Structure formats: structure tokens, C-alpha cells
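Pasting the structures in now, so scroll down.
Where a number appears in this text, it was derived from the coordinates with a stated rule and is not lab data. Just so we're clear, the structure is a prediction, and the values are computed from it rather than from any experiment. Cβ atoms are built from the backbone, for glycine too; each structure is taken alone.
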Structure 1
Amino acid sequence: MKLSALLAVLLSIASPMIASPAAPAGEIIVRDLGVPIKAVNWVRLHPGRDPDGQASLLASMGQNNGGLFVIDIDLATGHCRQFNAPSAKMQYPTGFFRSPRTGALYVGEHTTGHLLRYDPAHADRGLEDLGVIDGEHATFPTGITESPDGAIWVGAYPDCTLTRFDPATGKFTRFGSMDDTDKYLYPICGTDGTLAALTKVVHPHLIVIDPKTGAHQTLGPVVSPEDKAQHVLFYKGLDGFLYYETHAGNFRVRGTQLEPAAYLPMPLPPFASAGHLTVPFRDTLPMPDGTVATWDDGDEGGAGTFRRIRLTSTNPTVAPRLINLDWHGDGSNLFVLHRGLDGNLYGSSFLPEHIFRCAPDGSGMINLGRCSLMLGEAYTIGNFSDGTMCFGSYPHSNISLYDPKRPWRFGADSDGNPRDIGRLDDIGIRPVGMAIIPALTKADGSPVHEKMWIGNMPDYGIWGGTLAWLDPKSLASASHRNLVPDCAPFSLLFLPESKQLLVGMSVEGGTGTKPKAKHGAFVIWDPIEDKAVYSGDFGIKNLPDVSALVPADHGQVYALLSYTRWTAELLGAGPARIALVDPTTRKVLAESTIPAEFGRATEQIQFTLFRGPDGVYGITEQTLYRVKPGTCDLEVVYRMPAGDQFDIPGPWIGKTFTFATGWHLRALTLP
């Protein structure tokens, strides 16, 4: 969730955009090809009572174009009264709680960190902005709870903060950070007034909090995410009290004490504060009439469209029924663009992960739906020699295989197309780099099959990513971790001359961590013997992340040397650089700094150096530039006008460069 700065800029952009051509006038044309995906993210159902005490069902939904919204659902017809956030910059409903006392729904939103409220008893007020939770310390609300006195408590990232909101006065009380290491806080309040919270993800542990002063202390075991034998589970039971299930014993949380518990009641749905990470909301409470609402087309094996709800009664004599919803979506940000061997453009949206397909000119555009069980986003897409496509998806770096010659029918079964293969290891979470290595031959003449290789960032709270491979025919796989200690494979490039894999390493750990390693590295990997043959810096001083690798002439390689935006801000790093390296001699041949006037690097730095029609190109948010062959000299090809930007590069097709700005698919054509 590191898109906040970028998304704030994107949302200042309205309607389909036509950029002004650069000098000489009229020679470069930028066209809008359409909005491929109009889906929603962070979707949650919120059952309760309406002002008359009758069954009521609300849902919160995030989107990029226009901001998040809440829908009030007519349980008879499926008609939705839709209430959009006061600002289009409010895109993700990451924290949420519906009060059983008042029926009001509280939403903590990312990216601006405000607390919102929709009260069915005052629907004319719409989705109200109650104010800033805790400024830059709470831009990503993680959990909301209510105490017996009616106060609303909000835990938030990035500073693991706790804030109290009083609905009677509209006043916020900010208690600050609850932990010096972890960034995520998930508070829950019991019916006895006990206030406690789980911190995540570097060393998950329980803290108990004095609701009057904010004073807090750690109770019980502290977990290492690396130790799979350790676990903690913190929740509110059906009896309204707080419980803590751990590898060291089970407890009831009462005041500032842990009391051994011989019996653990069932959790009170919706249930999310569990384990090392947030667990999806799988259950909802029955409404007053005994009806339970669940998504019939949501993220649990459905299409991920969130258009159809199944209503099931706790009375076995009442038959289940379906209602179709009529909410309106406006557009989802695009995350990766790719050209298949069938000549079509493919791409993934960001939260949720839907795949679209269209012709290079944008015609025939279709939202194909989900390609993975993950529903995050496809970080990488590759082509096997037979035309089969491979998707690497966040979270958990799930791999999916798709044959464009067959109808699209997503599934995890053997007939699924795309077929979700699953994880290749239990460490990787963000599949940032991919390379397809053709069939090779060992020294003894035996074959090595064509394989997909993937570079994975590590899971939340840990360091050391993985390099993994998959044989698409046999589904055999293997994974290697810590090629360089506390670093992760970030960019991959097959070197056909040497039949080796060049790997660019990043210092970034899993989300919620601070880097441990001081420098990135180059690794040369032998895909035949499946082992490293070199690790080093090619003589480059102060080497940051090797975030992109692109082939040049004569077996040489251009490398983009730049931390991700989050790490760069954390470390106070300098500007991005481009280096020309020779993997054979393992030396740097030339190097230059990307000028500041080119503008800020885009959020997905791994995509921003690539092959073009006559060499190597790169983008920042404001500039499309070309690298003069054999050098590291850069020349401007096109500058975006004010208020517009490049986000995600796509393939060059002839003289046309496809790219994305927010939710728009676009094309730039050279003269």
C-alpha cells in the first residue's frame, strides 16, 4: 500500500485526457484508448439495523476514479443508494466498523487519513468527513472499534498510532504511537471496557491500553514471523469479551491482565484481527430477521465483481435468494501492461486484480476478470514460446498460467484457464521480476525445459526474498532464498550469449520493515545447474537497488539503479542512475544520473526502463527519454504537460508507445 503520494496526484486528473504534443507541434500524438477496468477494492459487507429496527445491509467499496463509496442496499430489490466520499482522493476504505449501538458505519480511509461516517438515520448527510485521524502518522487506518461509552477508537499505519473519536463532541484525542518497531495496529474493545490491540508485522504482540490516558504495555508472547511454530490470535468472542490464543497458552484479556482460559468462545464476526496478518472477513453477523448476507461473486472463488449477494436465512424453511446490485464504478488504476504472442494488449488493474485484453489500438477492450485467487494485482506477465502466458500476482506471489487459444475460465483446477498454480514458496509475496528462459541443454546433452523464473519480495515483517522457477509442463518448481543476505531479487534478465540469468537485488524487506542491507547487488545465476556463479557490484560505488535490467548491444546491459520510492524516502537516497554494464567482464562501462528536471520516478520503478523501437527508453512521471546507444547519455523524447503524467509503461508497437495514467490506457505515437 505505498501508492498514496501517486494516487493523490492521479485524482486531480479528470475525464479522458489528450496531452498536448511536444515541439515540433503536431509530431507526437497522445491518445486515450479507454478505461479497461471499473472494479472495486477493500469490499466489505456491514449488516445491522435501520432506524426502524429492521434488517439493514451496507457495503463499503474503494475505487481510484472518484474515490471510495458506501452503498445502502435494498434487500428486496438490490437497488443501491450510493454515497461517495467527500473527496476523490479518499480511495481505500481500509478501516471500518458498524456500530451495533447506533447503526452508523465508520470508515477510516487511505490515502488522506480521514475518518468518515454514514448514518442510515441521517442518510441526507451522505458520507460525512469527520476529520483527520492523526495527520501523516495515520494515513492508512488499520482497525476501528467501539467502547461501551460510545467512543470510536482507530488504529493506523504507518506509525502504529491510536486515536479516539467522540461522536457526541466530534473531538479527536490522539495518543500517538503504540510501538517503536511495528507499524500496524489493530485495536478491539470488549464489553467490559477492556481496550487492547495487536501490533503487526515485524514482532506481532498484544498491548493493553488505558482508555483514559493511552498508557500501554505489552502482555504475553512476542512472535517472530519467521518461526512458523509461533502464533497469536486476538479477537472478540461471542460473549463480548477479548481473547488471546497463542502458542504459549490461551487467555482472556481483562483490564491490564491476561487470565488463563480453559475455554475459548467462537469469534464475533466479522473476524479480522488474527495471526501475523489481516485475515479476510469471511463471516458476517445475522441481521435482525436472521438473514446472513454473503457475496455470491466476491473474492472467495467468485469473479471478484461484487455485483450479486446471496441472502441465507437462519430459518431452514426459508429458501436462499440472490439479489443483483446496481452500484456504479468509474475506474481502477492499472498496474502492469504486456503484449501477448497473439498480438493483443493485456494488463492488470490494481486492487482488485482484473485482467483486460484489447487490440493495440484499444478496440475490442474487455475485462476478462480474475486470473488469480489473490485479487491483489499482477506484478508481472510473461510469454512462453507456445503462446501460454504466465501471471505473477500479489499477495503470496501466486502463479497462474493462461492459454489465449482457449476460452477464459479462471480456476485452480486442472481445467482452469487461467489456472492458479499457487505459491512456489512460503516466503515470496510480491513477484516483482520475471524472465522466461528457453529450453537449454546440459553439458551431458540432457535437456533443461523452458521455465518461468520469478524474483519475489519477502512476506510482511521479514527480510530476504526468493528466486524461484516453474516448469509449466510438469509444474515442477524450486526456490532459493537470500541470494544476498537480507536482499530480494528485484529484476531479472536472461543473457542468451552466456545462457545465464542476471539478477538485480534490492535492499527492501517485506512490508512493514526497514532495510537491513546497505547496498543492492548483481547476481549471475546458472539456470542449468540452478546455482549462483557470481555476486557483487560490478565496480559500482554506493550501489542502491538494481531495479530494472534491459538488454543493450553486444551482450551488454543497461541497469536502472534506484531504490523504490518508499525506501528512497526512508533512507534519504540520492537521484536514480543508469549504468551500462558488461556481465561477461562484470564491470561497469558507463554511468549517469537521471536529471532532476525529468521529474519524479514513478511508483513502480521496476517497469521504468525498457526496450523501444530503436534502443532503450525510460520514463519518469513527467518525461519519456531515450538512452543513446553505447552510452549513458539521455535525450528527452516527450515531456508531459502540467497536470498529466506517465505511470506504467507498456509495450512499443512500431512507433507507438502504450502506457497507463491512473485508470486510463493511453498511446503515444512518434512521427
Structure 2
Amino acid sequence: MKIIKKIFLLIFLALVFPNQYMQSMPVKFNRYYQVDGYFNNVNTDKARYSPGDTAKFNIIFNNPMPGESILIKYFHLDDEVYQQIISLNQTNNISWNWIVPQSDFSGYLVEIYLISGNQTLDRTNIAVDVSSNWNYFPRYGFLSNYPLLSQDSVQNVIETLNRYHINGIQFYDWQYKHNMPLDGTPQNPAPYWHDIANRLVYFSTVKDYIDVAHKCNIKTMAYNLLYGAYSDANLDGVPDQWGLYKDASHQNRWMYTLPSTWASNLYFMDPSNKAWQAYIISQEKKVFEALPFDGWHVDQVGDPGTVYNYQGNNVDVASSFQDFLQTAKDSLSVPLVMNAVNQYGQSEILKAPVDFLYTEVWDPNNTFADLENIIVKNNTLSNWNLKTVLAAYVNYNLSNSQNYFNTPGVLFLDAAIFALGASHIELGEHMLGNEYFPNNNLKMTDDLKKKLVDYYDFMVAYENLLRDSVKLKQIKISSNSSYHFSFFPPTVGNIWYLPNGRGNDDIIHFINFVNANSMAWRDANGTQLAPDTLSNIEITAVVNSKVSRVWIASPDFEDGSAENLAFSQQNDSVSFVIPKLYYWDMVVIEHAEGTTLINSKANSSLNSDNYDLLQNYPNPFNPETTINYQLPLRSKVILRVYDILGNEITTLVNKEQSPGNYEIKFNSLENSSNRQLSSGIYFYTLRAGNFVDTKKFVLLK
């Protein structure tokens, strides 16, 4: 009898006091439905829609579903914006339309339920990106193989990329020669040619790929180096005097020796040479006259060291990038993207009219911490105006032979890149494991293909919380659980948490490295271990205003659907429980507008009862910034600055100090290590009594 009374009481409380009830009662993370595998495939007709467009959906069932219906719910973040019910007939597939909202640059998650009476038989999800321009949320894929293909073969490849919401494609090594990408004339192009590896390339295949991609609203980018030439380029009107040399007497050309079976070695021209600029841009103009490419993906090969022009003058290759790209933009009037190999020349590239920042990552940037450093640096250099795409090749050593990608290595890498607000070029006719894009030795398992659909759906559905005006935020967390947490750098055996802020939202990403065996993102030999699923992780976060809602979403559970979490708030501390963590969870703490907790430790004011270390200001800084801290009692104080590898830069304080508030200046030009500090992430650590705290700050030159 007492149990029945308790049930009625809980129902009454839920009806009369829904907000309080939500905060006090736990919410079950798993939904009620039973998956029986009715859905075979769900897709949309485009990778990207403009506001007000009509999105067409299609579902293929494993078997005909007579007498059933589907319930469709459309969500922006965790808010339902629309729903509809469609009756099913005796058919294996069904299509329907949705007029997408007028709000530009917005991601949506669409939940599709198979209904029989009042019972849910199955559910599947898919995401929708509403963006009038691809460069706001770039999701870059590639193509690398252009034999004579049927229309069906071309369609199948593009449809697969479309299901991953790839909205731009790099056409790698489609060209005839680097210094003459089109064979023939724009009016009469050759029907086929051989690329630099002597692979056969068909004009019709390239054209068909472009046309089918455009139907899916996918941008197509013609790959080519900004300074590449064949050994016989002089016959095409490229004199040796335009080249770059390793010596001042122009005897030793800067070049790459390629396999003897290839068409040529690769020679590098001076990109600052105006005659070369005019030549290669005129060749690219012929490409756009012959083929409806949307833009030019400009490549380079990284830092050449010391090089000279024909006259014996030293050439700073990176410093030429801005002028070269601006000249190309003025002449061609097409979108441009340029590869900053290991960040070489990135500061010059972002001064040019590029659509986003593209970094191919190499040694010594081998850890997840290095990836964060690159992405944060790109954000700060561009003042958060340009997004980042990383070319980061996972399971690199395995790509030398036939094998399978290691799923944990792939998912950890994508979880980190996506949580850090960037995207990853990895998907094409195959998955990338090597800088030579046609290398397809590594295969994806069916399980990995399915998981990546969930991850790309998640990236699109929550793009506004991942990549839209999101900035690093100092959010202190603690936990009564047995798990350890690391803010930076991520470490083996810990849960890596990444705190961000956007408007009234605090966004905290949790990545499960508890069972990991390495923080090397490349997982070169495919040995990274799959995580164990962690359960019921208690979290307390310090906030600075009243919390109105806490919710969680993960690409690893519920196809990415959001779930409300029960929470409690005590002054400036909000507590909740993460039900499950596999690879990656995202927790969102929404704050009530117009509320501020005066005594909050999250505020910039100091509370005299505690030790405290505040975030420096300004941040990013150049060259000087201010650090404040507080001592509640007399203490031995050590305040030091470190670089991203943990090397000490300088000691700012090393002495006993009385209780009170302290302000210390740090100038990057004045440090005890006598190092010339470059732009990037640094840390300052305060040790006082038993108190230790570390904060991250960014030097931006």
C-alpha cells in the first residue's frame, strides 16, 4: 500500500511542480523502445540546405511495413521544433519532405520512430545542416581515383559521402600535370590522361563526380600545388629561372624524387615570382572553363628550409602565400583553401581570402594535446572567424599493407577533433590512412562505418555547440567518483574534460581515456584499446548563475539524442550524474538569463576565505598579461609558467607571502629561460600551502 501511495505522490509532484521534480528525480538515459532492426537506411537528398529549402528524406526498410506509421521529431539542440506522423503502406521505402527553418547556420537532429499502435518498434536518427555557405561548418571529404566509371558507381560514392554530410570534396590528383592540370583545351579537353603516378584519369568521371556532388549541394575543389612542375615543364613554357634552388648558384633544384614508374619527379617553383603566378593561375583558369569545379584546393609540402631563387636571393616561401592567394582570388573569383603543412605559413594563409583553415598534421605534433594547440592557435589567429579542418592520418604504419582501421584509434581521434570544434578530412571512396590519398590499403569494418555515421550526425546536429562562437571557458569540476579527470594535457588513465562557453550555456566534453594505452592521436600501429563503458559518474561544476537545465548527448548512445539530467544546485555548485561514458559525452549546463551568483568562485572577484587562482587577462595576450591570485593565510608561494611540453619558462614568484590578493605581470619577452616564445598555449601553476591550481593561457603574436 505504501508503494502505491508513493507512486501517486510522485505523479502528483511531477504534475504540480515539474521543474522541481525534474531536478530531484533521476532521468533514465536508455529509452524504452526495443530495437528489432526494422530500418535499413535513412538518408537526405543533400548534405547542406539553405534556409527555407525543402529537405527530402528517404527510409528503406528491411521488410514491408503494412499498417504501421512513423513519428518524426525535429530537434534543434535539445528543443523540439516540429513533429509529424506519416502512415506507411505496403512498401520497402518511404519518402517525405520537410521545409527547413529560416534560421541560418543551424544544426538539427531528426528522430524517426516506427510506431505500431501505441508501441515503438524501432527508432533511427539523422542530422540536417541548414547553412547558406559551406565554409561556416566545413565537413571536408576527398576523391582520388578516376577510372572510367558508370553513373551508378559515381552515384554510390557521392551518396555515401552525402550520408556523412560531407559538404565539400577535395579532388586529389585528378590533374594531368601540376604545371598544366588540364590536358587539351577548355573547348576540347582530352578524354583521358595519366596523372603523375601514371594512373589513368577520365575527364567524364571527373565531370560526373562534380555534377552528382552539386546535386547534393556539395562543393567541389580542384586540387593542385601552388608551385609544382614536371621535369619537362620548360616545354610547357616554364623556364628554370622561375624555380627554387637549395644553393645560391642555382645548381641544385629544390625537388622531390618520386618512384621511377611515375611520370616525373616534382620540381618546385618560386610562388613569389609574378611570372610563375601569372602562368599557373592562367592554367587554373582553363580548369574552371572546362570543368564546373567550385574552387581550388591549394597544396604545399611544408617548410623547405633555406631556398634561393635563380638570382641567388634567399626566398621566404611562407611569406609569399598571402600575395599568391590574393592574386589567385582576384583572377579566378572562386573559393580557396590552402594546406598549412604542420602549420607552416598558416599566419600568412589566414590573411588571404580562404574559406577555412586546413592543417596537415605531422611530427612533432603527435599527441592529443598538440591537436588542441593547433586548433586553439587557428581560432585565436583568425579571431574565431575561420573554422579548422585537420588532415590527420590515423593508423599510419598500418597503411603500408592490407589491413583494417583500428576502431578505437579512429573514434578517439574524431571525438577529440570534433569536441575541440574542428573537423577531420578522412572520408572518400575509402578512408584516409596516408598522405597519398589513393592509398586504400586500410579498410573500414562495417561496425566502424556505422559508428562514423553516428559521429557525423552528432557533429552536424550539435554544430552550434561545437563550432558556432564557442570559446574556451574556465569551468572547475570535481567528482566523488573513483575516476580521475585531466583538463590539460589529457593523460592515460583519466577522463579528459574540455570546458567551453557559448552564450548562456556551459558545454563540457568528457572523453574516456581511462583504459587508453597512449595519448598519441595517430595510433600508428593500431594498438589503441577500446574504452570500458563507465557508469554513474558524479560531477560537480562551479557556475556563476542559476542553472535552468542540464542535459547530455553522445554519439555513442541513443543515436545522439539529447537527454535531460537530474541536477541540484547549491549556491555556485551544480551537481549531476553522467549515466554512461563510452568514448565521448557532451554535457550542457543552461543558465537562467539575468541571474548572477555574487559569491560565485566562477566570478572574477576573490573570496577571502579560500586560496584562488584567477584566469589571466587579457587572454589571448601579446606580449603582457596579468595574473591574480588570493591567499587566505601566510603561505610559501611558487608561481611558474610552463610551455605545452611541461618545460619551465619562468618563475614569477618563489617566496612566503601574507594573506591577501596579489597581481603579477607576465611578459613573454622577459623570461628566465631566455627563449623567444612563439604563439601557442602555455600554462601557469600556483602552489601555495597544500593548494595547487593550473590555468591555460594563449600567447598570440
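In table form, for the structure just shown:
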quantity	calculated
Which of 1, 2 leads on volume of the Cα convex hull per residue in Å³, largest value	2
Comparison of 1, 2 by mean count of other Cβ atoms within 10 Å over residues 152-159 - largest value held by	1
Parent structure of the calculated result -5500, given that helix-only ellipticity at 222 nm (-39500 (n - 2.57) for each DSSP H run of 4 or more, over all residues; to 500) is the read-out and 1, 2 the choices	2
Which of 1, 2 leads on FRET efficiency 1/(1 + (r/R0)^6) of positions 72 and 576 (r between Cβ atoms, R0 = 30 Å, to 0.05), largest value	2
Label whose coordinates, when Kirkwood radius over Cα pairs in Å, for residues 328-503 alone is calculated, return 17.7 (choices 1, 2)	2
